Structure 1
């Protein structure tokens, strides 16, 4: 399967701000990281630059979105902090 056939849930870590993380979902991880680092995402612009801390690839976009939603919840953030 080509990489574009997958959906990625990713966690970014800022290299300029201690403890700044961002969780998102995309079909093109490289392009999305570039957009974050260019300042094209308002939520992440002031903590640039970013690196990918964790990326998980899903075949099913619905499962990816559900996992992203979970990681953005309180228990999901605790899970990510402990495991990623």
Structure 2
């Protein structure tokens, strides 16, 4: 059986190398047969593509997509800190 670190590295590499995602900013945590994806992306479509690539890279494991959408402000909109 593969170690969690090996599975996480494989998923991370797939996200970076797959033309659909080319994603470097997603954190991948593996606990047992559970894969957790965390980070932020600009749109829902990207969120789903990342999940699809992760599922292909880790067949048979349960993928939890905890990726959040970035808050995008319209230009000129006041930003409250």
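When Rg/Rh (Cα atoms, Kirkwood Rh) is computed across structures 1, 2, the figure 0.96 traces back to 1.
So if we calculate relative contact order in percent (Cα under 8 Å, 6 or more apart) for every structure here (1, 2), which label has the highest result? Looking at the calculated values, the largest one is 1. Among candidates 1, 2, the computation of distance in nm of label points 7 Å out along Cα→Cβ at positions 18 and 34 that gave 2.2 used structure 2.
Only the coordinates and a few stated rules stand behind these numbers; no lab work does. Because the structure is a prediction, the values reported are computed rather than measured. Cβ atoms are built from the backbone, for glycine too; each structure is taken alone.
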